[in-house]
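J.: Several structures are given next for inspection.
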Structure 1
């Protein structure tokens, strides 16, 4: 698996973060790990798409330069404790009206209920933003450089799971009905299969 911000973050989560989420939500580690492993690439894919527009790139740059500077990564387990840093706003910005569709896909693929999937995504989203913010800060990136970095991370996710990320793109582009919604279970399973290798 190619080195990437997501892979580094997943390694950090394996050091106790997964267990903290499990304890908070009353799930087992395998359930949480399956959702996290698919949710983080989905988030990065959505961020990458958003970074493709000037307004989206500017919004991401501002968020990373401000609230999401990376300090949250200093204590990943502590940051996850009790879900105190969960941020549903990030999910709304990332997925827009398709948020419930993405949650449904990950629920279908993992067997974890949608409500718990949403909570897990809200808990890990600030960590993904923090990891991007840390990279932005350490590399001294401006808005365009930040957008390029995020899009590169999106390409890494695409390379690791092309079928899954293509389906994610179709879901985010869809008008909410038709065959795409029938593919939600396939999307979840494909994401899980690709990133649990």
Structure 2
């Protein structure tokens, strides 16, 4: 059992290593906005264009945005849509890691103003860290881009893989009788740190 557990721990760690590094680097970037590599927004590139469109036949906002995206040859997660009472204008925003697309449609004139904001690879890393396609304060918002769903499943797999690594590490450390005191101290330090931030902040401050 110990042999298989060790193999699971090693291979799981190797498979997850690139994603762990990705989240570690992007987490450092989000936590340290003063670093030079985090200034990707000031280095963004913006382009605007006017495109000819056909008014969408769909009635729902999400379906209308999807139809217009197909006409424009664009793709991404549709973050928000804006309809107007007159019915002759329709705006929406599309997000994908490293790019934000804003589309303002004049349906009467059959024209769309498309603004694209492109960041560098550091911006891609930063956006991936928080890119989920859903919002806690908007339960009606669902993922509407296949790559968002794939990325979300990847995040879930990473989380489950880390749980497997933690449990296998705990199991292996229990079986290994050497330096048990040091291992117990390391585990206790981790537990106390987690308990402090989850409960201690409310108790003490």
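J.: Can you spot which of 1, 2 the value 3.6 was calculated from, given it is distance in nm of label points 7 Å out along Cα→Cβ at positions 50 and 122?
T.: 2
J.: Figure out for me which of the structures 1, 2 the number 52 belongs to, where percent of Cα pairs over 27 Å apart was derived from the coordinates.
T.: Matching structure: 2.
J.: Sticking with this one: Here relative contact order in percent (Cα under 8 Å, 6 or more apart) was calculated and came to 22; which of the structures 1, 2 was it taken from?
T.: 2
J.: By the measure distance in nm of label points 7 Å out along Cα→Cβ at positions 42 and 106, tell me the structure among 1, 2 with the highest figure.
T.: Evaluating distance in nm of label points 7 Å out along Cα→Cβ at positions 42 and 106 on every structure, the highest lands on 2.
J.: A further question on this structure: Among the shown structures 1, 2, from which was the value 17, 45, 31, 7, 0 of P(r) over Cα pairs in 10 Å bins from 0, in percent, for residues 66-145 alone calculated?
T.: Source structure: 2.
J.: Suppose helix-only ellipticity at 222 nm (-39500 (n - 2.57) for each DSSP H run of 4 or more, over all residues; to 500) works out to -23500; of 1, 2, which structure was it derived from?
T.: Going through each structure in turn, the value belongs to 1.
The numbers here are math on the coordinates, done by the rules we state, and not lab data. Small disclaimer: the values here were computed from a predicted structure and weren't measured. Cβ atoms are built from the backbone, for glycine too; each structure is taken alone.
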